[in-house]
Structure P
Amino acid sequence: MSTSPLKRRGFIGMQIAPLAGSEEQGLLVRSVAVGSSAQHAGIEAGDRLLAIGEIRATEMNAVRAALRGLEAGSELHVDVLRGQQVLRCVGEVRPYPTELHAHGRIELGQVQVAQTRLRTVALVPDGPGPHPVVYYLPGAHWASEEYPFEPQHPVPSLLGELAGRGIASLRVERFGMGDSDGPPCNAVDFESEYAGYLAGLGYLEQAPWCDRQRVVLLGQSLGTMVAPLLCVDSAAVLSPRAVALFGASAIPISEGLQTALRRYAVVQPHVPKDRIERQCELLRAIVQNGQTPRQALATRPDLLDVRPDHFTDDTIYRRTVAFYHQLERQPLQQAWQRMAVPVLAMHGDKDWICAFEDAAHIARSCPSGQAVQIPDTDHQFAAVDPERLVATKPLTLSPVMLETLEPWLSDVLS
């Protein structure tokens, strides 16, 4: 078991793409970020990338893996074609920047899950501690939980606002995301990912800035299914004080996915409803029956024409199907009924993935729960233009989300 500190990933800052309509070797450098390792090595937008060290730039995934493997402080050797000239660009890999917040500092740490180290990202407020903590449990976006280049994004915006009110926060990166070790996130099952979130409670138990009597879970979308399991898990070393949810559902994931498909058909009326119902049949065969897409389609070849493009032989929604099989078996309803802490279930009125009734059902299931509808807010607690009915771009935090959450936190933490 490795207990050595996780190294910071490199900030390469180079966006690449295939060479459109060309049979020539290499990949196109579409853009180079200001202050990045690529810029300091002399790489320019429009260059044709030929090699990363000894790895030829012939396949996107291989190049991305090579770039991801470059740690801060290592050497960067890149061959590019600029015009008719082949250039060797050399520099030092710069560390990935951390978020900047007006009322607190980012503290990077790690937790251990079996042989794998996962990065923790804490936002610790200014001033003496220990502080109450919001432990953020993310939705299903399969990306890093750090946002140094998107300070307006709802997640860092919300946590930054809470830091200004003296509330710390914690995030745990998924396997293979950010600085974390491990296989790609989409190859990891639910039980392994859950173990990472459980380890996060252990991290808070030891953190000197954490008031262990005042830890609140904040689950968003998929994270709302993790939160109740953490609260009733006998292996948890720390008991949360309360639970806040956004975009929540207590129904099994197979039913939730089908319901979301049907709601999508309502907001996108051009999608044939018969096609949606046949996709729901396919989901039931896969998730409820514990099959891979390949197995399900072998017995139901009549559903081949409605298989989504992102369904492969053994993945759906860009995760291994085992993730959904394990999540389907989780006793969510029983966990909600066993909750012994206050629960706030929030729903954005422009969220078509879940419904207010989902939040209300959770509130009714808990001994001390309440449900709140938040206007002009979508599934990511992002602000929605009330006239165009779409989230603002770039995504920004819904002010009503903060106005709803803050007084409730103040009450449960007092």
Structure Q
Amino acid sequence: MDKLIVEGGVPLTGSIEVSGSKNAALPILFASILLTEPVTINNVPDLRDIRTTIALLLLLGCDCGYENRKVRISPNALHPKAPYDLVRTMRASVLCLGPLLVRIGQARVALPGGCSIGARPVDQHLKGFEQMGAHFELEEGYIIGRCRKLRGAHITFDLPTVGGTENLLMAAVLADGETVLENAAREPEIVELANFLMSCGAHIDGHGTSCIRITGVNSLHGTEFTVMPDRIEAATFLAAAGITHGELLLRNCPFAELEAVTLKLQEMGMEITATADGVLAKCARPLHGVDITTQPYPGFPTDMQAQIMSMMCLAEGASIVQESIFENRFMHVLELMRLGAQIKISGRTAMVRGVKRLTGAPVMASDLRASAGLVLAGLAARGTTAVRRIYHLDRGYEHIENKLNTVGARIRREKE
């Protein structure tokens, strides 16, 4: 197991290229199960979750090759089982459920794992598939689904669910008739999935809104598609510029999709500008405390909560964070306090009182975004911070230490 050793106290300056979006690439890779022809997907980041997905697609019967951030997939004779040993490491594995049901009428998918940030049940997925004609059993930790032929249905989610919207969207494109998804999630990654499916011949309308209409087609053809840049990685680098009082130019940055984040960072005292060369972020004055509430898109993303909290630890005054998405996403708080942060938690609310400095110490990462938040805190802390259990970090950030080192950070990877 690896750890990152961060020598803090250096302002970051220079330019960084934003990688392809993990959260867009994963459902697109699973959507390849729907196709009858080969597909090429470009700008796929080299991440642990991507490698896990490719391994799972191979087990499901797809021929896959991955080289130079390009994935080539040829669906062949499909198999219905997604085994626990792979699914337990990555929650997105459940996204093979819809494509398998609509293609071969059966699926045996282990209940998903991933980060321990709270309950993320799949009941909304299953209720939607049942309305489309599927039947499910739970046996030995596996979701076993069967259907003769999925048919269109009018489905209303109890709450916006990104995974549920993606899963049902993929199944609906080959289902009989029209499917309407009400109270659907609106994240840019769902729009990207819809764009990919439409490039393969799907009929979709309303993606990016809370009501998506899909008219099923008989088959989907192959295509070549380029994945959008990763908005959470980009936002993390914006925060890195702020917490170190540096100046970074982010190339290939999805600026429009980051409005909720950039507005809060500007409120804290950062200057963020879209230029012809990319997004320029700098912080030349003290940070100020702000209040945030995590919300579904287009609100402030829960995936940036830990990173902005690290900034709040060094901001003047008090800040309040309300986490409305996941009930267990404050596990990084105790680790930040080991660095000298002053934070109090009450339920799903954290109050952060800024301090003049953080001091390096050994810390333990609990999940993907907490890992990034601890790295940011280490960049600003005096002395050495050792971030342990960074396998979480490798699931969602492509060689983050290399990217940060090119702009002045002092980070090295070591074995535990």
Structure R
Amino acid sequence: MKGFDKLEKEVIACDLCTRCGTCIGICPAETLAYEDGRVVDSRQACVQCGMCNTVCPGKEFPMDEWSDRLFQKPYDTRKLFGIYQGIYTVCALDEEIRTKGSSGGIVTQLLISLLESRQIEGAVVVREKKNEPFRFESMIATSTEQIIEAAQSKYVVLPVNQVIRDIRRSGRKIAYVGLPCQIQGMRKAMADNAQLAEQIVVLISLFCGFNMEEEATDYLIGKSKIKKSEITKLRYRQKRGKETGFYIRGRDEREYFINKHGYTFMNLIFSPKRCWKCYDYSGEFADISVGDAWEKGDGYSRVIVRTQTGSELLNMLEKQGKVRAESCNESSIIKTQKKVVTYKKRQIAVRQKGMKHFPDYGVQFEQCQGKTRIKGVILYTILRFFKNPVGRLVIRILPFRLLVKVSERIKGKEVIKVEN
């Protein structure tokens, strides 16, 4: 057994599937698909080639081996943000790009610059589906307009890497944007397919603490009292004055808005179990990693340059006068993201011990101690509680405004402390 049956038994059934979509995109029989939140053999036409298992990052991603392959350095679990050449605070100087994008608009600006200079012929991005602004899909953007339209974060689990099939068919040079688990899948696919490796010009990762099931979006839409059929615009990171948050607009111009820190409590409720097993917060195996620079206020991105490719591209943007970049360090990230970094990196062994199936990262995790361990156990207990029927019932009973207020106080406190 080496085909999809093996993948289903050893990965999907064990809550190890990241749903990155790499197996779908690489399948030569084109029989794998994403249906109802899981990968399936849609046509029952598996040819038992085993490629889906080879490229899957869900069951195993040996970080020590990949660190040596990409950076020629051993992996060190004491490093919170992996191996890198530099960390920078960056913002796009074009006001439209900075306004329409998340944070500093650096990803949007980079993709546009690469496209305009013909270093790429397309970019893998996530856009809203036509006539369904509350549903999303990956696609290859081939114009500046398409790249700008796809700007903004989408907090929903998507099999982005199923686009591999389209990349190979297109024959184009491509820039790729994805989450850490999707980057890992793409790295494995590129290692297994020379054509794909030749086509991918740069891998750009977005920081990721948790992702959320599609159910989370439906939950917020329900709270808005705006019917799906009436939604004309939905954004997870809409800028509204000095705030950024979840935003819906209906056909009758009715609006609904929640500050981003007010809905982060949903990470505890709607995150997939595989997210709890993730050890990569900052996209450690990309060329460039991008996140928020919360302590700088609105309009700035944190950029971690990891490879020579990444360094050259950031230098290109500076020389073109497209961005402003200032050197910084890890402490700048930790100031406002300490809790999620601690959860993903320092408390990983707590969850590894408590879960039956866990990915093989090829490294030994050190067990945290004291308050860090206690908080890790408490958080893991909360995650498990909200996955069961009783937890779901509690969420339906508790006033939504109370959950928002608690979330704002817990998450927003870090940002407010720094800003003051």
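Determine which structure produced the value 5, 19, 28, 27, 17, 5, 0, 0 for P(r) over Cα pairs in 10 Å bins from 0, in percent, calculated from the coordinates; the candidates are P, Q, R. This figure was derived from P.
Can you say which of P, Q, R returns -0.73, -1.35 when log10 I(q)/I(0) by the Debye sum over Cα atoms at q = 0.12, 0.19 Å⁻¹, for residues 140-315 alone is computed? Considering all the candidates, the number was obtained from P.
Values in this text are rule-based calculations from the coordinates and carry no lab data. Bear in mind that the values here come from a model prediction, so they are computed numbers and not experimental data.
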